[in-house]
1. Which one of 1, 2 has distance in nm of label points 7 Å out along Cα→Cβ at positions 32 and 88, as calculated from the coordinates, equal to 1.4?
2. Have a look at 1, 2 and say which one yields 5, 21, 21, 16, 11, 13, 9, 3, 0 for P(r) over Cα pairs in 5 Å bins from 0, in percent, for residues 128-175 alone, as calculated.
3. A value of 1.16 was derived for Cα Rg over 2.2 N^0.38 Å; which structure in 1, 2 was it taken from?
4. Of the structures 1, 2, report the one carrying the highest value of distance in nm of label points 7 Å out along Cα→Cβ at positions 72 and 144.
5. Can you tell which of 1, 2 yields 1.7 when distance in nm of label points 7 Å out along Cα→Cβ at positions 16 and 80 is derived from it?
6. Of the structures labelled 1, 2, one was used to calculate Rg/Rh (Cα atoms, Kirkwood Rh), for residues 8-111 alone, giving 1.10. Name it.
7. Out of 1, 2, which one gives -10000 for helix-only ellipticity at 222 nm (-39500 (n - 2.57) for each DSSP H run of 4 or more, over all residues; to 500) as computed from the coordinates?
Structure 1
Amino acid sequence: MNKNSEPLVEARLPTKYGDFRLLAFPGDNKDKENLALIMGEIEDEVLLRIHSECFTGDVLHSMRCDCGEQLDLAMMKIAEEGKGIIIYLRQEGRGIGLVNKLKAYNLQDDGMDTVEANIALGFGAELRDYSGATAILRNLGVTKIKLMTNNPSKSEELEKDGFEVKQINHITIANNENKDYLKTKADKMNHTF
């Protein structure tokens, strides 16, 4: 992503959680822009969710993960506070893409966990890159963050990039379909729950 990029477009986005501004920024792929969903004025320490695209969870409401619930929870928390940002990064399936994520689902149905499935497909356990979020935050003038995440490596990466980060656990309720997935995230990826 061009680190000095400006938003391509801004639009008003009314949602069930209230009115947001939606800004599109250039992404790594010209057909996949990264997005910033903003409520209220950005000042001081901002409530932030960096959310990686999950078509199956965000759009189709899959119960295999907690992505859709995390996105909804972030919107709800921002609405309660009256201000905040959600950065939506277009890096499906921990960076392996939608088709490969669906292949990983099949391997998981055969007994592998999400990390083992990614590795069996020839990928690393985690391929997501947060430089797009860093560029957006810099463009918006954000330096202090209250980060809604269970992933300590996300906080660490932002701190290395010069942001002051306070991590706020972002916990959803497990179900029978995603309990093993969430356990793998805790056990193998050091997520906090």
Structure 2
Amino acid sequence: MSTATEPRVEEVVITAQRLFRQRGFRATSVREIAAAIGLKPGSLYTHIASKEELLWIIASRASERFLGMLRPIVASDRVVVEKLREAIRGHVRVVTDDLDAVAVYTAEWRHLSPERRAQFVARRDEYESLMTRIVQDGIEQGYFNAADARLATVMILSSLNWVYQWYRPDGRMSPDEIALLMTGFILDGLKRRAG
């Protein structure tokens, strides 16, 4: 893609992720994407190779935002409880900053070609592994009480990923307020109790 077409490509990507979120990847046609931005269907292909390429761009960008947020937190020398607090806040922020992209990342990635799906799953697995490392470190250091770090991580990520379903930018809570509340719930659930 040339730099001259980049703004138009970005418009195509933003429109596609909105339509993929609303209708699903399979139910959204190239014709609908083109019509939504005032292009003829054939003209869309001067900006993008295929509908699947659009899905790949959306899923890849979201994946990189999640990993770009989490990698430095895990690598930092913060106390493990602060790492988890920052990871939760960062995850909520990535979700709420681009609800359409995260909805596609969460629900539509299965429609990627096998090769791209494998790359996507590797990135998703890396993210889960990094989050599991925080939880496992917290267990080993005596901060958290969880019998299984991986299951605890899956439960944390499940609750955080679902934010895209119910968060509204004009709702009663800001992303930071939601992150703070969710952090309280998660840390309270992991808290080591005397007994």
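1. 1
2. Going through each structure in turn, the value belongs to 2.
3. This figure was derived from 2.
4. 1
5. Value 1.7 for distance in nm of label points 7 Å out along Cα→Cβ at positions 16 and 80 corresponds to 1 out of 1, 2.
6. It was calculated from structure 2.
7. 1
Just so you know, all these numbers are worked out from the coordinates, no wet-lab data involved. It should be emphasised that the depicted structure is a prediction, and the values quoted were computed from it without experimental measurement. Cβ atoms are built from the backbone, for glycine too; each structure is taken alone.
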